[in-house]
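Derivation of every value follows stated rules applied to the coordinates shown; laboratory data play no part. Everything quoted here is computed from the prediction, not taken from an experiment.
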Structure P
Amino acid sequence: MDVNDYLLERGESDWAALLADWNWILPPHFTLWLVNRYGDLFLVLPDDGSVCMLDVGAGTLRRIADSQEHFDTLLREDNNAGEWLMIPLVDDCVAAGMILPAGHCYGFRQAPALGGAYEVDNTEIVDLYTHYSVLGQLHAQIWETLPRTAPDAAPEAE
């Protein structure tokens, strides 16, 4: 397996603009490290070097590794590579002839947070701006409806 077969080239995209609709969940400072072919982001936090994953389909941010080296180790364990990089689903998309042009990723017709299935029949090719904008706004609206323990308290990242 070549990990790069399951990652997007970040290219010359304006990631600050692409992620503008995710400011409600993203940490104030991070380094964008990797992006899987479904647009999920792997971020490195500057304070401790930990790696977090922003799952854009589910609208969750969770810490998955203590460092980039730890991430590399964990990627080889259990089904982490399959889950984090969505390897089986990407393989199915490629087998179905869904080849990604530059500036695009796979996206779900119906977001998993709204009951959409993780399957080829629920997958389409979408430009990055639309993908991040629509899902960021959708998840921000869902987040707004969640109960808070204190006024205006942000929910904790998973």
Structure Q
Amino acid sequence: MPHSQPTLGFILHDVARFLRKRFEQRAKCLALTRSQWQVLAFLGANEGIHQGGLAEILEIEGITLTRIIDKLESKGLVKRSKHPSDRRVWLLHLTEAAHPLIEQMRGLGDATRAEALAGLTEADREHLTRMLTIMRKNLLTACEQPVEVLESDHA
């Protein structure tokens, strides 16, 4: 059987997997699990979000996020506050202790991206980012349509 070229989906998946793996290798010194640093990263960009909204962004179950938040709260990195008009809703905030950790994570992310992009010119990097942004937009639009519509257009 002839050796076929890897598909775009396979390459993208592999690149994402290796980016996460390399970041995890660098982040071992932070004493956080992947789930914990992902929550911190997304919370840092969405300060004051409610737990349900953050669970949706992370594509995890609410109960799973609750357990992660419990651990981060016990480490003094996250605090919950009541929603002003809905007692059932908790809003999430980083504590002061989390901010230096977030900066450290950004530095580790920068170093990991630099390794991944080694050998690419600045123009190559900008072009790659533009292409991936277009792909993401296309897929976001496609995901908002029923599959039947898309299949009939391509038949």
Structure R
Amino acid sequence: MSDPAAAAPQALTYAINAQYVKDLSFENPRSPQVFAAAGQQPQVSVGVGVNVNQLGDTAYEVILTINADAKHGEDAVFVIELAYAGIVTAPSNVSQELLQPLLMIEVPRQLFPFARAILSNATRDGGFPPLLLSPVDFQDLYRQQTTQAAAGAKPA
């Protein structure tokens, strides 16, 4: 049996009609004192999520959320949150088995480089070295989400 998540991007014709920043927040809560600690490498944690909103019969909003915070010990250095979205049109006759991987894997994969650039520029403009995120395995993220959803749906 083939994996629908692997087959979806090749099997469907779709269009990303628009891309936009839905929400962007950058906080530098300890400025200007944080700049006195220059040279110390902060601990950075990053979280990534994908959400989909159906806008019409064939139109969907795919929202890629990325949150990152940097700390020196318990002290926050910066916090950045981005919701970057795309409006996608998919064929009307596509099955959910193919549509879900398209919206949760392929479209976020295409949105990610733009979101990554926004985060990098925002941290640089905030007075820090640019935050350069590693590529995200959206297929693995999708599998984790479906596994968690299935585990939550099982009776106790």
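On mean projected area of the Cα convex hull in nm², which of the structures labelled P, Q, R is highest? Show your work: numbers first, answer last.
Details: P: 9.7; Q: 14.2; R: 11.9.
Of structures P, Q, R, the maximum of mean projected area of the Cα convex hull in nm² occurs in Q.
One of P, Q, R was used to compute helix-only ellipticity at 222 nm (-39500 (n - 2.57) for each DSSP H run of 4 or more, over all residues; to 500), and the result was -7500. Which label is that?
Derived from the structure labelled P.
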